[in-house]
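What follows is calculated from the coordinates using simple rules that are stated; it is not laboratory data. The structure displayed is predicted, hence computed values, not measured ones. Cβ atoms are built from the backbone, for glycine too; each structure is taken alone.
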Structure I
């Protein structure tokens, strides 16, 4: 395979069954890191994925989905354990989830030797529910800590409180993940869980003090704000769209961040700390626009690059 991989995502890959009526569900390939990898590939950057997929029928579908979207699967292992399944029910204000992932293939990802990433791979993304199950959680932590300082490590907690048995233990472990990352994408829901009783801005500042060079706080339709030590916050609003479904919006946003930063020549952690304000505004608008477009259709369906470029041109004209 090509050595041109520029971004790589590690974590779960699953089938989302979305409620359509009563107990009727429609299946979609998903998982937060998988959605983000699809988004990055569709936005035009060579993208890879690290996980273990089942050899069952769902695992075959997931592998085909990655490959159909141009994702490099050289680091995807296969195993006989079943695939992770998630059931999603929409409510007027958010989405409710039920995950079936006990002993599933992606939670068992634990290679004895960590993947050796290509030199041109400059971004490593991690987070989400893969960090809730062993042995994958510990092995993913090993991987990101081994890459710290060599590549830009991006952490998207994507907290699912209903899956976390011990909230305090999770928060303590999260400190280690914050220390391992350079760029943190934090939703307002993540902030409320990680720092109970704090305003989202205070939670973002607290996270910033624990290791990341930059924190981007997202508020859905309320836009996104960048926080850096010693610098004024930078806020952007997404373009107005007719929202059909919010599934995958945050996943698309975090992929858009890395794609846009890479296209601004940001390839090392030290360069991340030197991005000028004007460039950050462009990066944030790009990510917010990609996320907004994802919301205009059913399920996690990140936009193609041409769609984002057209929307940006329209929004700024």
Structure II
């Protein structure tokens, strides 16, 4: 299969594979859901008007992971409200009641879904609006027939909302914070942003800081996709004989069973790895608990990676590879 640049590194709405116009906001789809668990669907939602309200509701399946990219919002979870800002991660499992108010004009957040196929909902709503417009505005039909088929259930707004600090809500990982941190591997800093326990056991979300000229190598066959959100700095991706570049705001999507390397080109190179299917948290705890001799033993490292399902082939510091020409 021919790999196309704009299907691997996405640099904004012009690279989206699908745009849905929902009237008050646009949804730009970059990565469709994949596999039996419908994971790794990634899209951006851009809200034109300030103070746009999403009514209080819950879903009976799927997990929503949101990253605030621009602006700030009021979030209500099970009757508790707080303000979220750029860089905050919000992870909402099924059956958690939630509602939002996007305060700023031009508010943007990056949406990452598991086990939901949210884009199918938007496609169906588009068809409903075009072919049966009166039904799209019929509240009884929508609440009793349409929305439940897409696992959406409206709720009355809480009568008495309690305002709290976002650090007090376990569904939020604020910018700069982490569940767990590890800095014992040369050239690599790791911050657990969303644990496996919050993602239905499917995966983990990590923030990876990579030292300049350090390279992550994936040479072994893997059934998992590589999905990275570039938060700062610049990276070089080598995949399928191509050399591609990514920087802050870009999405990297490497298909399964595809070898690649990811190299940091700047000192502030930072990505969120959205699809860590290995038990990386457990592996790092085991690594930190081991003695210095064990950490240097290649056979022990091989065993450690195997029992935790880690497909990372190696971490190498490279020579300066090329001069990077920033996007114009």
Calculated from one of I, II, distance in nm of label points 7 Å out along Cα→Cβ at positions 141 and 173 reads 0.7, and the structure in question is I
On volume of the Cα convex hull per residue in Å³, for residues 109-164 alone, which of the structures labelled I, II is highest? II
Match the computed value 0.98 of Rg/Rh (Cα atoms, Kirkwood Rh) to one of the structures I, II, and report its label. II
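So distance in nm of label points 7 Å out along Cα→Cβ at positions 85 and 181, computed for just one structure, reads 1.8; which one of I, II is that?
II
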I have 22, 19, 14 for semi-axes √(5λ) of the Cα gyration tensor in Å, for residues 157-268 alone, calculated from one of the structures I, II. Which structure is it? I
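With FRET efficiency 1/(1 + (r/R0)^6) of positions 101 and 293 (r between Cβ atoms, R0 = 35 Å, to 0.05) as the yardstick, tell me which of I, II scores highest. Could the numbers behind the result be given before it?
Details: I: 0.75; II: 0.05.
Greatest value across I, II: structure I.
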Taking -3500 as the value of helix-only ellipticity at 222 nm (-39500 (n - 2.57) for each DSSP H run of 4 or more, over all residues; to 500) derived from one of the structures shown (I, II), identify that structure. II
